[in-house]
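I've put the structures underneath this note.
Rule-based calculations on the coordinates, nothing more; no lab input. Keep in mind the model is a prediction, meaning the values are calculated, not measured. Cβ atoms are built from the backbone, for glycine too; each structure is taken alone.
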Structure 1
Amino acid sequence: MLFNSLTFVVFFAGVLALHALPFPWRVKKTNLLIASYVFYGAWNPPFVILVWISTVLDWYVAKWMYREERPARRRGLLLLSVAGNLGILGYFKYGEFLLENWQAAMQLAGIAYVPPEWSIVLPVGISFYTFQTMAYSLDVYLRRERPAESFLDFALFVTFFPQLVAGPIVRPADLIPQFAAPRRATSSQFLWGLGLVSLGLFQKVVVADTLLAPSADEVFGATGALHALDAWTGVLAFSGQIFSDFAGYSTTAIGVSLCLGFSLTNNFRYPYAAIGFSDFWRRWHISLSTWLRDYLYVPLGGNRKGRGRTYVNLMTTMLLGGLWHGASWTFVVWGGLHGTYLAVERYLTERFSGSRLAGATGSRIALALLTYLLVLLTWVFFRARDFPSAWRLLRSMFGLAGEGRKVLYWNGIIAVAAVTAVMLVAHWRLRDTTLEAAVERTPAWIIAAVWAAMVFAVIATQGSGNAFIYFQF
């Protein structure tokens with residue numbers, strides 16, 4: 001079920017109506033749990049079973065682990081949780097990838113191995129809810145959190161429909177306590193939630209799908225060399241599309257939750273105004289970057305075991321972060337590039353940390369633009385079908401592919417340029433504040449006019465309802 005569909009509008013209206021009725025709180029939570037299963041099962045009902053398996057496994061493992069005092073037993077229980085969750089994720093998401101690479105390795109060894117046909121469908125959002133349930137087990141193992149007292153609360157934490165299939169990846173401490181006592185949105189929360197839903201759908205339907213996706217699809221779908229202007233336009237279009245699509249989902253999810261009286265953590269903070277790559281990952285997909293930091297980078301040793309080990313830990317974390325996004329070596333390269341950027345940035349920061357130039361406004365803008373440019377290069381590998389397509393596009397961008405052909409019309413190029421310019425200026429203006437603070441400073445009539453324009457644009461441009469990009473992860 002897509003946020004940007006009439007089906008979801010009807011579904012959400014029904015959920016709101018049930019939530020507003022004078023039922024006991026346990027009944028309301030049960031309604032939300034059932035609604036979450038319906039929401040997820042709308043894609044493929046049998047995959048609800050996988051969510052049940054993760055829920056039941058981590059519920060019991062966490063309980064046993066919390067009562068267990070023997071370190072070896074506790075590690076064994078944690079291994080059971082991790083192996084169970086990653087085993088399901090690995091089979092459905094990485095099975096075909098591993099099989100293809102095993103076949104390639106056999107061919108290199110001179111062995112003619114023909115694998116069976118792989119026809120497993122990837123369950124939508126499996127990477128998100130897997131990491132969410134694993135965070136629960138890991139927090140209990142590390143004694144950061146106590147196990148949830150109510151199975152209903154825990155099951156709702158795993159399956160809460162606004163963020164179930166594409167995040168944000170919520171920590172147990174941030175959501176489970178919200179289910180303990182009755183919650184219902186105040187009038188201001190409900191109004192703000194509807195505003196966030198409108199903004200999120202505008203980002204998805206109007207900006208990502210209507211203004212940017214056609215140019216990105218045309219360029220990344222090309223089979224030959226392209227004119228440099230078209231190549232750059234396509235990459236710029238995808239940079240805006242991936243942000244507007246994913247931030248649009250997160251914003252909508254936060255808004256839907258707020259309409260029900262629940263609060264989700266922010267997942268984006270104007271990432272294209274980042275100054276450096278550490279700053280970028282503090283602003284982009286925040287729930288994933290903090291998950292990787294807390295449950296992978298820090299346990300590996302973080303920056304506590306010397307410079308060389310720090311660089312290895314950074315690269316390992318980002319390579320696995322790239323693989324989390326998709327079962328393809330292009331995603332691994334995307335993560336590796338970000339790991340390289342972070343390592344180089346760390347070295348340069350240590351070398352030139354006392355420079356006055358770094359604090360000047362002009363230098364900050366230049367560094368932000370350089371960061372954005374280097375991020376653009378990584379998006380080529382993220383979006384490209386394969387390595388030949390990525391290399392061909394990179395060569396086209398820098399005029400190294402010969403005389404490329406034109407595939408974009410001027411109206412598309414102008415639209416991408418305008419959206420990119422507005423996006424970068426907006427990110428820069430808002431980089432050190434919040435949307436709430438910006439709205440408070442703006443006259444009410446302007447907010448009302450912008451809101452009305454967004455809703456009108458969403459209705460006017462709503463087409464077949466394209467799925468959100470991160471559903472595939």
Structure 2
Amino acid sequence: MIKTVPIKIKLPSYVISVARVLVNEGHQVYLVGGVLRDMLLNRIPKDYDLATDAVPEIVLESFPKAIATGLKFGGITVLSRDEHGENHPVEVTTFRSDAKYVDGRWPTDVKFEKDIVSDISRRDFTISAFAIDLSQKGIKFLSDEKKYSQEAQWDMIDLFDGISDINKKLIRSVGDPIERFSEDGLRAFRACRLASVLGFQIEKKTDNAIEKTINVSRMVSMERIRDEFMKILLNSPKPSIGIELMRKNGLLEIFIPELLECYGVSQPKFHIHDVYNHILRAVDIAQDNVKLAILFHDIGKPQKSTGDGHFYGHDIESAEITQRVMKRLRFSNAEIDRTVRLVKNHMFYYPHDVNGIPKNEEEGTNFNQWTDSAVRRFIRRVGEDLIEDLFALRIADAMSNPKGVFDPTEIVKLQERISEVRQKDMVLTVEDLDVTGYDLMGIGIRSGPEMGKILSKLLELVIDDPKINDRETLLKKAKELQMMSDK
């Protein structure tokens with residue numbers, strides 16, 4: 001007899017609509033997987049997965065507008081409309097058992113099954129190995145959608161004591177963990193992600209199996225590893241939990257070995273923690289939009305250590321490493337550029353008044369507030385779209401260091417200064433100049449590298465003095481620059 005436990009859940013109407021079609025055609029339909037775990041934990045589910053004995057071809061016939069997202073493995077995505085007319089994806093997968101896995105990721109073949117037990121038994125972790133028979137209500141289920149879109153009691157199949165593991169806050173594999181991780185190398189990363197996101201611990205035998213099957217995890221594509229890692233960064237209350245788990249079990253070395261080099265690199269002059277632990281503390285408190293940049297902001301320190309607590313030029317080194325790592329993980333060029341700019345500029349310093357006294361006056365240095373052109377160069381270097389993100393990164397960096405005395409006045413004063421300069425005429429790019437390439441061609445400057453250099457020089461001149469940004473003046477300057485380059 002299959003073990004079941006009573007559970008009260010609320011089902012969206014669009015999920016019931018999909019189930020109704022299949023049940024009405026005489027098929028078994030089960031709600032399965034992580035959605036039930038999330039409901040048990042009072043978390044809002046992101047996806048709804050259904051399992052059925054209907055083969056993929058039958059599912060496609062039942063839902064003409066469905067998409068065969070994983071036909072070989074029985075996966076179909078059905079778009080179902082809710083009571084407000086909005087479409088939602090519902091994953092419908094045929095019951096299956098898997099043959100031998102290859103390449104650390106995919107089974108060589110799948111066998112479509114007729115019962116839910118075989119399907120549940122191939123799941124990775126006990127806290128996801130749940131199922132609810134949506135056809136158990138019979139004709140009442142089909143005729144009373146409104147009732148079952150409210151909270152109702154169902155019998156949930158729990159073959160592997162997943163509820164007990166939820167209560168214990170444990171991530172435990174279904175069956176032999178070495179066998180599970182040997183089948184699919186991504187499961188090791190998923191274990192760390194689930195532990196980090198849910199605040200659980202990985203059960204000892206399951207954790208030990210990760211290290212023993214590390215060669216299988218090395219076979220997983222960087223794109224899939226990146227996706228799991230970003231879920232750790234963006235969905236965890238404390239991403240440091242998942243990162244530290246991966247350091248200990250060897251997974252971190254697979255995709256960001258550069259971060260491991262920061263472990264144990266002390267920085268006693270300005271910090272309490274070593275570089276690695278400082279980074280993790282900063283990641284935990286940073287806003288989501290700068291978590292990736294804060295992860296990399298000090299990653300170049302091991303290469304720039306002077307041995308006396310200084311790390312001159314680590315911002316530039318960190319930016320170079322950031323670009324290399326993000327290319328390895330197949331991030332988009334736009335995301336790489338954005339993150340590199342934040343990392344490269346995170347060490348900015350803005351001298352400012354504190355109660356009318358220059359902040360660096362006590363250090364015996366001259367106080368010189370940034371000129372308008374210096375502010376414009378800063379905005380251009382960082383990117384006008386990233387200024388506020390850079391401030392958020394700087395705050396997280398400072399707040400994560402108990403030894404540092406964070407003074408938010410620097411950022412407040414710089415924000416005020418930037419606002420002041422922005423109210424004036426401001427030129428930041430070549431496109432803002434009052435001349436174009438066609439204008440320069442009109443005075444005999446050839447299109448190509450020579451024109452590019454002249455336009456860049458004109459931009460530098462205008463950033464220093466915006467008043468010269470008029471067509472006649474710039475054409476005169478361009479002619480002078482051409483004559484100088486011809487000498």
Structure 3
Amino acid sequence: MAAPMATTSTIPPAPPNTLRRVLGLGFGLAVIVGSTLGIGILRTPGMVAGQLGSAPAILLVWLTGGFYTLLSAICFAELGTMLPQEGGYYVYARRAFGDTVGFAVGWTDWLTYCAVLGYVSIGFGEFAGVLVPALAHSVTLVAVTVLVALVALQWAGVQVSSRFQQIATAVKFFAFLALVVAAFVVRRSTAAAGAAPIAGSAAGFVFALQAVAITYGGWQSALYFSEEDRDPAANIPRSMIGGVAAVIVVYMLVNMALLWLLPLGDLAASTLPAADAAGVLAGPAGQAIITGLSLISLPPMLNAIVMIGTRILFAMGRDGLLWRRAATVDAGGTPTIATLVTTMVALLGIVTGTFARLVSIAAFFLALNYSICSLSLFVLRRREPDRARPFRAWGYPWSAAIVLAGAVALLVGSLAGDRASALGALVLLAAGLLGRAVSARISRGKFAAGQT
């Protein structure tokens with residue numbers, strides 16, 4: 001049983017410039033569900049259906065992707081409880097492979113979240129323009145406004161931003177469930193019942209599984225807040241497993257609802273099947289329903305991304321791999337400098353439009369860093385067998401081997417599918433490593449000058 005949420009009056013003041021250990025299981029679940037459940041499940045089912053031959057195959061690939069994600073959560077929960085430090089992937093890569101690899105993972109992981117932050121903010125602006133036509137020509141302004149508003153929430157303190165995450169995620173979760181319930185209330189059309197089968201293939205199944213795996217992205221979010229959790233040994237595994245399980249349930253229900261409402265051929269041809277299904281439910285108002293659901297889904301995702309990107313930069317600054325002032329924390333527990341820098345980079349991407357290119361590059365970074373951290377579990381098990389592990393990955397080493405194989409497959413698929421983005425990713429990685437080397441050389445020079 002999880003400990004009850006502490007109130008502000010029961011939490012002792014934190015020492016100056018330190019994180020506050022005030023988060024619990026509720027936040028862990030909310031940050032995982034909030035950063036995972038979103039636009040992907042509204043768009044991807046059509047792409048998946050187009051590759052497969054039947055409703056059972058569609059449901060099987062979504063269930064397989066969910067099971068694989070659950071295995072990943074189980075394996076990474078061991079890393080999170082073994083090394084309950086702020087920063088997520090960066091922490092495990094640094095522990096397993098040293099400062100250089102740790103910096104590379106942290107640097108690229110932070111860039112990834114900055115890029116996604118800009119991308120999702122623009123997405124919010126575009127959906128707002130669809131719902132309110134008067135805003136259609138102010139997408140950039142809306143994107144900047146919503147991002148600045150959520151960053152202002154961070155300055156109110158980690159307790160305020162965590163409460164927002166929990167409330168906004170609950171609203172989103174129940175909005176999705178309401179859509180599913182409404183779908184099953186409607187009588188199934190004869191067209192849906194008698195849809196002609198689609199020719200599937202093994203290659204199509206693999207492509208569909210890759211698309212599903214990407215839709216589950218966000219499952220690792222609770223790992224980035226380990227030092228702010230009141231009981232990471234208990235809450236990280238519960239958050240990871242419970243959060244992924246909740247997303248699996250929603251994804252399966254949404255797909256069953258789509259298959260109930262739409263003929264299989266129509267589902268396979270749709271680029272936004274949720275809108276088509278909403279059209280069956282509500283006629284011309286269906287598009288507005290899905291646009292509204294998309295808008296509801298984005299604020300908790302944005303809030304989570306802001307918090308995660310900030311924690312990566314904080315951890316690297318504290319460890320001396322980046323500017324040390326990035327580890328500055330205010331009285332409310334917010335890493336202020338890291339938040340400011342992360343926000344400025346995201347805003348720059350929004351205003352210049354460079355985020356669109358960075359997002360495709362970020363997909364390669366996600367696959368690369370995921371592969372490195374999957375390997376970290378094997379390395380640390382072998383190198384540090386006696387280290388305390390409050391939670392051990394179920395089914396190790398076979399479960400971890402499946403996770404690693406899937407991670408490598410995603411990396412190979414990302415590399416083969418977009419070599420230009422992979423090259424751009426390597427350029428950004430090299431720039432980061434070069435900048436770190438120059439900074440370290442300058443620091444050594446200053447130190448030597450001070451000694452003479």
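Below is a table of values for the structure above.
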quantity: Read-out Rg and Dmax of the Cα atoms in Å, for residues 165-292 alone, computed value 14.9, 50, structure in 1, 2, 3; calculated: 2
quantity: Answer label among 1, 2, 3 for the case where Cα Rg over 2.2 N^0.38 Å, for residues 261-380 alone, calculated from the coordinates, equals 1.21; calculated: 2
quantity: Value 89, 56, 45, calculated as Cα extents along the principal axes in Å, assigned to which of 1, 2, 3; calculated: 2
quantity: Test item: mean count of other Cβ atoms within 10 Å over residues 45-52 calculated as 19.5, pick one of 1, 2, 3; calculated: 2
quantity: Among 1, 2, 3, structure where helix-only ellipticity at 222 nm (-39500 (n - 2.57) for each DSSP H run of 4 or more, over all residues; to 500) as derived comes to -25500; calculated: 3
quantity: Relative contact order in percent (Cα under 8 Å, 6 or more apart) - highest-scoring structure of 1, 2, 3; calculated: 3
